[in-house]
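Each structure below is given as structure tokens.
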Structure 1
Amino acid sequence: MDLYDFLGTSQEPLLEIHSWIQEANEASVGLPHAMNLATVDSNGQPSSRMVLLKSLSDTGLVFFTDYEGKKGQEIINNKKAALNFWWAKTNKQIRIEGNCEKVSKQESDDYFQLRPRISQISAKASHQSKEIETYEGLAKIVDEIKNSNEGKKLERPERWGGFILKPELIEFWIDQKDRLHRRKLYKLVDKKWKISLLAP
């Protein structure tokens, strides 16, 4: 199953990310494209959560969210963010640091139309991270949208869309039984990747 839209050729670290995700997929890892996203609020407080990688290219890594939710607002106010993949079955992890920006409206529109109908409805009904009275009330809103739009194409809410994280640092980590874990670091310097090895 191809979980990613890998576009064209890329420099080595982006190809390696793709290769490691494919390896995890072949090892039957559940949600091999799940990654931890860390952002920082206006007070300097970090927060993290799991998101799903939706596309990978030589430009960066794309995920989708509610721009008005907690992580969306933190990214809009501070474009610096970090990602982490970890797969127990392959004993590997990837750390990624970089800057985020919104993808084009067209890309967000296109992906929204690829989502299952119920996911489209949920995106319209739920204002991510906002307080709600009850889950029953939210379910009622979902039903109202479902019933009033039966047989109609659902348009993407303006507040929902994609971000692309453009990496500036990528570290590949491989577990070793002797605790001498292998760490390879790629750092973007003058638009070129500088490679170094790190002590565990």
Structure 2
Amino acid sequence: MILLLGTGNPGKIRELRAILEPIPGLQLATRDDTPFPDIPEVGSTFAENAILKARGIASATGVAVLAEDSGLCVRALRGAPGVRSARYAGSPTDHRANTERLLRELTGVTDRAARFVSVAVLRFEDGREVLRAGVLAGRIARRPTGSGGFGYDPVFVPDGFTQTLAELPPETKNELSHRVRAVNPLRGVLRQELDARASR
């Protein structure tokens, strides 16, 4: 079974491969293998955007798609950047500029609580959809540290840790991230689908 990863973000592709590639019989494809158009993320929630991407890419390609939308929600900023996380400092996406804006807006703020949210949608060729969500709670650091990860990872410290996601080893991040928590439950769904197809 071919599953198209509905993102052009290299960091997300790396993380999704790490979660899904151990599944026997599942062949992951990317935009390089099966080109698809950009789907406007005009939804007001992560779920709406993930569904829009899954349906738009599936319609354009005719294959099964895993689409995901995620972002950072900061309590002191009333949930911002939220669905605008990737373009918080404007378009095109600039991770450093996004982080710089976030830290400016938190200058002098003592409440640094935040959470990463991910919503993943698995859409099969026949239109069946399965949606799962994942959350990683933490806080925003005073300055960026670490060279791993991408996006806001250098300023996000998960609850229970003293290091940012960008400082943690990739295997540690892949055990606790919001994206893992959203996509991991879909592994069982994919295995059931693969078994069903094999028995036909």
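Work out mean count of other Cβ atoms within 10 Å over residues 20-27 for each of structures 1, 2, then name the structure with the largest result.
Answer by largest value of mean count of other Cβ atoms within 10 Å over residues 20-27: 1.
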1, 2: which one has mean count of other Cβ atoms within 10 Å over residues 132-139, as calculated, at 17.9? 2
Of the structures 1, 2, the one that 18.5 was derived from, the read-out being mean count of other Cβ atoms within 10 Å over residues 44-51: 2
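Figure out for me which of the structures 1, 2 the number 0.8 belongs to, where distance in nm of label points 7 Å out along Cα→Cβ at positions 36 and 60 was derived from the coordinates. List each step's numbers first, then the result.
Values: 1: 2.1; 2: 0.8.
Among 1, 2, the structure yielding 0.8 for distance in nm of label points 7 Å out along Cα→Cβ at positions 36 and 60 is 2.
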Among 1, 2, structure where percent of Cα pairs over 24 Å apart as derived comes to 48: 1
If helix-only ellipticity at 222 nm (-39500 (n - 2.57) for each DSSP H run of 4 or more, over all residues; to 500) computes to -10500, which of 1, 2 did it come from? 2
So if we calculate mean count of other Cβ atoms within 10 Å over residues 52-59 for every structure here (1, 2), which label has the highest result? 2
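We did not get these values from a lab; they are worked out from the coordinates using the rules stated. Keep in mind it's a predicted model, so treat the numbers as computed, not measured. Cβ atoms are built from the backbone, for glycine too; each structure is taken alone.
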